[in-house]
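Heads up, there are several structures right after this.
A short reminder: the numbers here are calculations on the coordinates, not readings from a lab. This structure is a prediction, so every number in the text was calculated from the model and none was measured. Cβ atoms are built from the backbone, for glycine too; each structure is taken alone.
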Structure P
Amino acid sequence: MAFTMLAISGSLRSESSNTGLVEMARRLAPETVTVKVDVSISALPFYNPDLDTSETWPDAVRLWRDEVQRADALWIATPEYSGGPTAVLKNAIDWVSRPMGQQVLTGKVISLAASAGGGGGARILDYLTGVLSFFGNTLVIEPSLSFALGAQRISADGTCTDPEIEALVIARLAAVDAALHSAATSVPHS
């Protein structure tokens, strides 16, 4: 089986280590998982319920929603700003988690990673786990991908000076692959 995983960075910074985690996922993904990294959330307008209908979605929103809907999995790497998500990531989640009954975020295998300051982004990973599990997703959170001062070891191009980080990313990608295979072969109960 072949799967598609949409990988996004919650950072807009050009030299972001979280963008590096996205690139690392693309480079190290198992053969059964194609990782798309060419979708940016930076062009999304601020979420506005007045525009949240299929007739009024701006083009960037329509593209984002379509990409999420087509993906089997999401790989989200993000910094932690003031204990919470970056505005651009929160905005992107809002556009695919609404309107109720029409969200395209449901039923995905989702992997969360964070490269942040001294705390490594542990608070943002807890926050996102709670938010994203609400929509009926499978969250793959082990092994932990929370890297304190990751910018010192992870470059935006996906190279890394710490082999342990690459080993953890490979292990997480294997767990995502296993979750995708499990979801594809499970039979719904009637």
Structure Q
Amino acid sequence: MFKLVTLEDTIRIPPKKFGEAIDTVGYEQLKTKYEGMVDEELGYVIAVTKIKVDAFGKIIPGDGATFHKVEFSLLAFFPKIQEIVEGEVVEIADFGAFIRIGPVDALLHVSQLMDDYISHDERQGVLMGKETKRKLTTGDRVRVRITAVSLGRGGSSGKIGVTARQPFLGKIEWIGKEVRKIEEGEVTKTKETEKSGSSET
């Protein structure tokens, strides 16, 4: 899920930046430090927003720069285990598919795609079920459940594992067909109930 986190930090403004807009200098520094970061507590940091730099700074002996406290918000994507998300297939491999969810690609392993034997057609870039004939390829929209999250501290990478082997998960078209089957089954049951009710009267 996406979230906004409010944090405080201290920025160093070097003498060559004196005279420039303090919020602009602060934004540049915070952007360099935080954007693209992957953190256990913050998740995937996407953007720095709402910056407020204290106009009064401190000077440290031996350093010509000024140090200012800054309050700011971060837009972050924090994946949670059991969360259901939708994304786009961005790559197909023999071992599974990579799904773009938010700013990151999650791995949908072949064993988690469907309850079927799956073959990989490298030439066409397709994963296909032997019995169901269901195909998954680049560009398909899928709904999956997050099953594993591994975020490194202060790094720039993380790993997310997802599954589609549960009811109403998988390629959006497959889910639509499942829903229609259920709806048609309910209509049939309703008609049968109405027929049996009218024959009794």
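To which of P, Q does the computed value 1.00 (FRET efficiency 1/(1 + (r/R0)^6) of positions 16 and 80 (r between Cβ atoms, R0 = 35 Å, to 0.05)) belong? Write out the running numbers ahead of the final one.
Details: P: 1.00; Q: 0.20.
Source structure: P.
Matching task: -12000 is the computed value of helix-only ellipticity at 222 nm (-39500 (n - 2.57) for each DSSP H run of 4 or more, over all residues; to 500). Pick the structure from P, Q.
Answer for the origin of the read-out: P.
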Compute relative contact order in percent (Cα under 8 Å, 6 or more apart) for each of P, Q and report the one that scores greatest. P
Can you rank P, Q by distance in nm of label points 7 Å out along Cα→Cβ at positions 40 and 88 and just name the one with the largest value? Q
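Quick check for you: by mean projected area of the Cα convex hull in nm², which of P, Q is greatest? Mind dumping the intermediate values first?
Values: P: 10.8; Q: 18.4.
If we compare mean projected area of the Cα convex hull in nm² over P, Q, the biggest value is for Q.
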